[in-house]
Structure 1
Amino acid sequence: MKLLIIDDAPEMLKAFRDILEAYGCEVYVAENGEEGLTRYAEVMPDVVLMDILMPKLDGISATKKILEMDPSAKIIVISAVGKSGLDNECLLAGAKKFIIKPFKIKELMSSINSLVSMNERN
């Protein structure tokens, strides 16, 4: 399973990479939304894990642009920002799920696996 993590915090990228590679995932990273668009086109991942607050291009805008490129993209927004209505804004932009940091690894893997298996059924 190929995953693209788009997050501007180097420690989060490393943590995600370490955890997800331990689960056997092929992990690619991007440090902002703009770089994320380029990496998405190169990698065509099964699932994207997207931060919201990033330089150059925020997560909501990047989600919309990825979906313009690939309407079948599976994007999970993971954010420490629990602002009221932000989850709905992300889902309206096209994200499939919204997870608030900190989260449980089992919750994350369950969300990823449900999106990948949903893709395999279609």
Structure 2
Amino acid sequence: MPDNIIIIRNLTNPIIQPLEAQWCESFFTRLRGFTFRSGLLPNEGLVLVEARDSRLDTSIHMFFVWTDLAVVWVNSANEVVDTALAKAWRPFYAPAWPARYVIEFHPQRHGDFRPGEHISFENA
């Protein structure tokens, strides 16, 4: 999948408004993330994609991120393995278990995904 917009659905516990996110597979789109952004819309997000499940490769920082973010880590089986409410300017967040995908989105939607739930990624 190239860097484009996708729809994320919670298959275990369907949410009313699916999340729309940019699929960030390239090094530069993953590197930029939400740095230097002043805000985001409630249905807007990013999916940072790694080559394999890993705790280290899917850790994130919040330096130069001006707003808090809801963060969900998802493994290769599309199972949510961890979540966090990442605070702006904090140095480090890592999942409790290996993950391949990091989904970052508006903090008001933090409860939309929980560990153990399964999600789907669909083309918009």
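Quick note: the coordinates plus some simple rules give every number you see, no bench work behind them. Remember, predicted model here, so these are calculated numbers, not experimental data. Cβ atoms are built from the backbone, for glycine too; each structure is taken alone.
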### Message
With helix-only ellipticity at 222 nm (-39500 (n - 2.57) for each DSSP H run of 4 or more, over all residues; to 500) coming out at -15500, pick the structure among 1, 2 it was computed from.
### Response
1
### Query
2.8 is what came out when distance in nm of label points 7 Å out along Cα→Cβ at positions 94 and 110 was calculated for one structure; which of 1, 2 is it?
1
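Ranked by distance in nm of label points 7 Å out along Cα→Cβ at positions 22 and 70, which of 1, 2 sits at the highest value? Can you show the working numbers first?
Values: 1: 2.7; 2: 2.0.
Evaluating distance in nm of label points 7 Å out along Cα→Cβ at positions 22 and 70 on every structure, the highest lands on 1.
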### Message
Suppose FRET efficiency 1/(1 + (r/R0)^6) of positions 62 and 78 (r between Cβ atoms, R0 = 30 Å, to 0.05) works out to 0.75; of 1, 2, which structure was it derived from?
### Response
2
### Query
relative contact order in percent (Cα under 8 Å, 6 or more apart) was computed and gave 31; which structure, 1, 2, did it come from?
2
